[in-house]
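Each value in this text was obtained by applying a stated rule to the coordinates, not by laboratory testing. Treat the numbers as computed from the prediction; the structure is a model and nothing was measured. Cβ atoms are built from the backbone, for glycine too; each structure is taken alone.
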Structure I
Amino acid sequence: MRLEEYWGIGPKTNALLTERLGVERAVAAIESTDIRELTAAGLSRGRATRILRRATGAEAMDLLATRDTRDVYKELLDLAEEHAVTDHAADRIRVLTPLPTREEMEDRLSAILAARDAWGGLDDETRRGVLDAFDRYDSGESGALAAVRTARALQDTGVDAGVFEQIGSLDGSTLDDAARALAGLAGEDDRVGAGADETLDRLRSQLGQVEDLSATAAEVVEQLQSDARRPDEFQDALTRYLSDETGIDTARVRDTMPRAAADAHDFVDAALRDLASDLRNAVGEREQEVAATLEDDLAAAQETVDAAVESVDDAALYVSLARFALAYDLARPTYVADRETIAVRDARNIALQDRDAAVQPITYAVGDHELPGGREPPAGDRVAVLTGANSGGKTTLLETLCQVQLLAQMGLPVPADDAEVSLVDTIVFHRRHASFNAGVLESTLRSVVPPMTDSGRTLMLVDEFEAITEPGSAANLLHGLVTLTVERDALGVFVTHLADDLEPLPERARTDGIFAEGLSQDLELEVDYQPRFETVGKSTPEFIVSRLVADASDPTERNGFEVLARAVGEEAVQRTLSDARWTES
């Protein structure tokens, strides 16, 4: 396959990868989603990630129709990556994409939940042992050697069920042989690495010592001349000296001695040079013998090595995703094919959970759901218009629904006790953006309308559309979007403060509301984040004005807020202040 056939690889990137890796190796890195290989070749991490995402899930990435949807997708991957047990697992998480079929989603989901159950069933000591074993994978050793040693270390922990079953079934002695062969063949400057063979290590050490002595030959001559006066004595003294200093057998030293020399200096130089040459030949011969043996051993164990690499990589990925699922109490969604819906019971926003914020679980749905238990939302309405208090969690609810839909279509568990999800082709999530001009309106309409006019299934999650144009036009345009969503058989939730201006809504659309309930003893606004169905929510500004009146220390400032209190209803303001003080007392 040509590199330029992959998304995002143009002539410049093609030339870089070809030069640094070669076409075959670069293709293998892309197909195996190896970010490290691509970044080591010179690509930025972000670019390598984008290329691999498109390589592994090109069409499925079209699900992310807007910038806000893509932001949620990236945030989910960032949160999952924090639980990776190896660097390679983190890389694989970063390139997870939505999957194209329900069967693939179910398969990945089942694997993750099985890993969650296996990981959750381990005691703390065993978990630490497993994590220590996975640390070997990031030790800097070659991939195959790291995988073999990690597999062996995992076997030593005693885990052999679920996600670890394949690793547990590998033959331990074959793994040991493979580790020795891989370690032996991992030498950088030499064909065989240090530690692979005692004889080879000894010969190399002796060669190094002789070469060091060659650099100080004059000192050797000086020392020997003080002890040996006659030529025959000098030769015997040199033989003993070299044998004592290097451990080389005296017979080998004597066999390499020169027959004649002009003087003592020439004799020592020639002796050391010839001995070094003899040792180099011996090192080369021994290296060939050892390498041949190691290569034979590795060939015999290759099937086990390949299985170790694959099983360790998969175990690391699924243990990482299992830890992610346990950290956020994620559960299996139900995929529905005979009806269209997104429905959640007791759903939590993962981003809020990550910030340790207090999270009120929410039950919500649009479409033809069969949500079990609790107070069920009305079934059948394809669109909901969500109204209510400022800071009431409306945008967070949209984001939570986006998280659930994305995670489900990636084959990952979702942050809800129960969830029903029908698959869609496009998620249009649009947050409120505080811009008010024709350009923003046009770009927003260009991002939210085309997905519904295509033939695919769409989930619309639009937040305060009125914020980007004047109120009168906003109500008309928003009513048109709601109508278009219903007519195109899409699913949608639209957050707005213009609910009264949207009546009458089209059939199969409803209005839901979030309500502020009062002030706490600290004069903090208390909100019931659970929407009330088929009810227009109220912002209850008297709560906000009550807090401003109570907090005002400057008399002039207080008088100003009291004017606003009379405008919104002084009696209501006084009642909220009284309730807050009564609660405090």
Structure II
Amino acid sequence: MPMLGSTALADALCRQRPVALLCAVAIAIGALYAATLFDLDFLLGGGFWNNPVGAWLMDAGDVGTSVDMLALVTSYTAYVHAPWQLPLFHIASFAPPVGTSGIFLDFLPIIALVGKAISRMSGTMVLPYGAWMAGCLMLSALFATLVVIEAGQRHLLGAITASILAISAPVLLYRFGHVSLWGQFPLIAALWLYLRDRTAGTVWRVTARWALLLVFALLINAYLFAMVGAIYAASWLDRLRQSAARWWEPGPLVPVIGAVMFVAGFIGRGNSSPFSGNFGLYSMNLVAPLWPQRSVLLFPRMWPIIDATGGQYEGFNYLGAGGLFLLAMALLRDRPAIAALLRRHAAFALIAAGMTAFAVSQDVHVFDTLLVHIPISDWLIDVCSTFRSSGRMFWPVNYTLLLGGLILALRHQGSAMLTIPLLACLLQLIDTEGLRRRDAFLASRPAPEQMRAAEWGPRLDRAAALYISPVYTCTMGPVHRMTIELNHHAAVRGLPINSVYDARAKPDCAAARQAMLDGPWRRDTLYVLFDGVVNAVPEAFMPPGLHCARFPGGRWCLGEGGSP
């Protein structure tokens, strides 16, 4: 085929290749990109992971201090020390005597399970999250390549461009501060299975593939599970409409998913309320996919995030300059093909529209303007609040537009087959360079400790438990960081901890405060009482019979005698 003067490069890029070779190229591209982001200490669980506190995913300007990643490390550390039991992810030492389900601590259950098994067998604490984040890049590139292969593009050009677009997607690079949601590759894998379902496999084989992916997504993050489930529903409905599926096909998935949820701890002791309120706060601005947020293509500094609610940083969904370029070219050149695809994939299109509507929520904002408010009942708000960060639900649509635009470009003949995809990749890499530099900087060093291990370690070594007042979810402000740092020091020692970072927990704060005042107080428990915060006990209060001393921000009390 004549492309760019039939050059040897064009021929090499566009010649049909074995799938195994294309997959290897994709993984290599993902690994190379990971090497530009993370150093060896990060990958092996050192350096940054010693105190991963930073300014990410807290507000539109990334100036708030987040303890999400430190809480992840703390939860994982406590889980490694916990005995093997059922539910599989129950952590008895977190908020005893009931304990806490690790499922709701966002510590990436399936990776925590692997890390715990390796740590127990090796006798050394292994922190797997750095390797996980590098693996996510490689798997995103791999499944993006499988998508274009399934769409009929079995050549190096497709593998290279799909890999680059997937690993430099702004919606991925932005999520550095949320380790489980860095794992967006199951969404791309679901798009691959959607395409594959139409050409390969019996009903039972299709069901088995989806069961495996759904369980894997469930044990990464519930949001990813819901998104993968939506894509499966689209696959089933589109195939059912074309008499290529059976009406009962989803039935076998229900007991499989239910059993995994029960064994893992989604159901049972230590679980949290699924209804957390605030639906509509963490939504997507209607222009978020199109407006160049965090872009550095035209200006030396990254453009800020559009945030009309104070929570729309969670709805960050910018497609990137490369994605917008592919989308514009598709609308200019492929409108008949797009119309045909929408008719053929009607259920997918309808579900994608529904996910977009859910992401936008009942309050539709265009920049800072409330365009329309859609009144919905309180019970529906409660149900929708199960996934209160609704802005994330656009991610499958984001990847569909990104890879769909690429596939349409690759179907053209002549020089456009090369120039448009390669130019899109170049634009995407330039446009997201600010996000890449930001991630590389954040991953390069740990934050200084506020509650230094050298000071608090000896106190915790004398204690059999850590009791903090007020508990994490009953207060706010800078004590959150101090609480999680203390929790981390205690988790390293395998101590029970009363104050747990669980965003969906709903404790009785007044009762917890009164219990601290009433006692009884144990001499083998380290009590840390913060001053000047919501639900704090009076500053003059000291548990009787214990040695107490002040520190900047509060008091600590333990046993008898002087400070260690």
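Remarks
- Each of structures I, II was scored by distance in nm of label points 7 Å out along Cα→Cβ at positions 255 and 399; the highest score is held by I.
- Taking mean count of other Cβ atoms within 10 Å over residues 159-166 as the measure, the highest value among I, II is held by II.
- Given -15500 for helix-only ellipticity at 222 nm (-39500 (n - 2.57) for each DSSP H run of 4 or more, over all residues; to 500), calculated: source structure among I, II: II
- Of structures I, II, the largest value of FRET efficiency 1/(1 + (r/R0)^6) of positions 359 and 551 (r between Cβ atoms, R0 = 25 Å, to 0.05) belongs to I.
- Here the criterion is relative contact order in percent (Cα under 8 Å, 6 or more apart), and among I, II the highest value is seen for II.
- Among I, II, structure where percent of Cα pairs over 29 Å apart as derived comes to 68: I
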